[in-house]
1. When you work out relative contact order in percent (Cα under 8 Å, 6 or more apart) for each of the structures P, Q, which one comes out largest?
2. A value of -0.48, -0.58, -1.14 was computed for log10 I(q)/I(0) by the Debye sum over Cα atoms at q = 0.08, 0.09, 0.15 Å⁻¹; which of P, Q is the source structure?
3. Thinking of P, Q, which structure, once log10 I(q)/I(0) by the Debye sum over Cα atoms at q = 0.17, 0.23 Å⁻¹, for residues 43-98 alone is computed, gives back -0.55, -0.92?
4. If distance in nm of label points 7 Å out along Cα→Cβ at positions 179 and 195 computes to 1.3, which of P, Q did it come from?
Structure P
Amino acid sequence: MLLTDYLKKTANLTPDKYLLFFSDRRFTFKEFDEITDRAALSLLKDGVKSGDRIALFLKNCPELVVCFYACFKIGAVAVPINFRYKSRELEYAVTNCEASMLIVHDELFGEYADARNNLNTVRKCYLVADKSGSSDVAAFSDLTSGKEFGAELPVIDGGSPAVILYTSGTTAKPKGVVHTHNSLLNTAINLVTTQHMDSGDMSLIPLPVCHVFAFTGVISTIYVGGTVILMPKFEPESYIDAIDKYRPTTTTLLPFHLADIVNHKRALTCDFSSLKHCLAGGDKVPVEIHRKFRDLAGIEITEGCGMTECCPYAVNPAI
């Protein structure tokens, strides 16, 4: 079984359970499975073949998660692009991975517009928003609103590429790291096992899903049948609001996010008791932040170490 099989299994067992919350939008497992089926079949109809690269130049939004699973279902390779990229960086990544299709967030359209004349491998672009008025851009809703047209989803080889994640490029240009369907499944299994997650868990994710840290948090939560609470971006006030509203059981944060939270004026009045796990990475967490968070939430921060190539591979302390 692959990640998409576990999605389908949970959609059949608990169709009305919520898979994803994002601002005022929400999706049940059944709704998400159906919308990713429609998107997958639409991509096939659009000429996408197994192994084709689909670049995702998107900020955190439900459409990004939909794109991942639609690609997984047809054997296309999802390539999330850092939304902070400017036009030249976008051009580099899209050209480097030889993407044949590009899906762009409306807030990032300007960068695409500046780069599009040099995106020679891209034959079609979809915009997550209303159409921009440009004749070479289609609306993303075209992929998800149509009815199934009778085609069957292909059987996917677990050893085939599923995603290309770009490194941060601290020592040279970013490198595209290929993960297979099997490696993603095993990453999800490792995270779920390490954090003792189950279908009752709710994961609060404020980090960019174009990055491996948040991406693996999303797929591991969906794998186990839990619920993802996806934030557009991290803001301490909004994060504390989400704790109060959703009562998440697990979360992923960067050290400076933790500092913003524990030093926020509402920290002492917020009830963090629903949290069972807090996984932090990207840098060391100062001892004082560890102490303040433990006093607030009653749990230890678990610091993780990982790479784009192998995702989290060590945590301290052990959970």
Structure Q
Amino acid sequence: MSKVVIETSELMKKYKNGVTALQNLNLKIEEGDCVGYLGPNGAGKTTTIKILTNLIKPTAGHAYICGIDVNKKPKEALRYVGALVELPGIYEYLTPHELLTYLGKVRMMSKVNLNRRIKEVLRTVGIPAWEHKKVRSLSTGMRQRFLIAQALLHNPEILIMDEPVFGLDPKGMKDIRDVIKQLHKENKTVFLSSHLLHEVSEICTKVLLLNKGKIVSFDTVDNLTKMSKTHTIKIELLKPPTKKQIAEIKLIKIIKDINIADGHLGISFDGERNTCSRILTELVSLGLKIVSYWPKSMTLEDIYISIVGEEKGIG
């Protein structure tokens, strides 16, 4: 049985302005999981992460790291954790080496181990040449890389990150994505929030969808895709179908729905490969001149929108 390393129990957060950000949140993340935390702006993602890292207190309920109550014993619980939460302030007049040295001393790392880890983490995030340059000279993307480096400094078992690729260019995003993938291969537990659905689908093995402070779905990326009943086929036609052909297409029982626009035919079906093949055979038998036939499964973005919709979050 897998060990639960991040857990919340009936977690609730109500702010002084009356906004309820989390409503009886119950989640369990197992050792070695790589979980993407998704939801609309204001859904409660950052609130969750701040409670897990003891930056704010819950109104009710509990948060645990490796079975230790974060709010009752924060020092003991968070020794296992490396965190990146929003955009923390950093001392711009210091260098990455000086800042990491300070953070390492706070964590009581030995001098030999600390110097070794500083070079390792800066190399991991791709900024070794900037070790002794002032932080004020770093670009936004480089600062984000540095903040990820500080989260990795003490070689934590658990990483909790809020928008880890914020401010990075496409190459930077790929580099950090590769870093997180490698950390996951090393059996690190990763819990990250993001609004970039493609990044989550590339990095994470599980996805947790939050809306209005409540979990609406928590499953593997593969299972979420399989659970979706509707898949589509995009078909380019040499010429638009006749009214008779459209009527005949609608009579094909294995087709759920159709739409026609600009010489293209869109068909919804159950997603099965055999069904996809049968539909092609039926369309050809009706005399349709098909230029291209493109079956398309629902992406994580499609699933996210179908489950969460376009509602605004709450804070």
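Values in this text are rule-based calculations from the coordinates and carry no lab data. Everything numeric in this text was worked out from a predicted model, so none of it was measured. Cβ atoms are built from the backbone, for glycine too; each structure is taken alone.
1. Between P, Q, the highest calculated value is found for Q.
2. Q
3. Corresponding structure: P.
4. The value was obtained from structure P.
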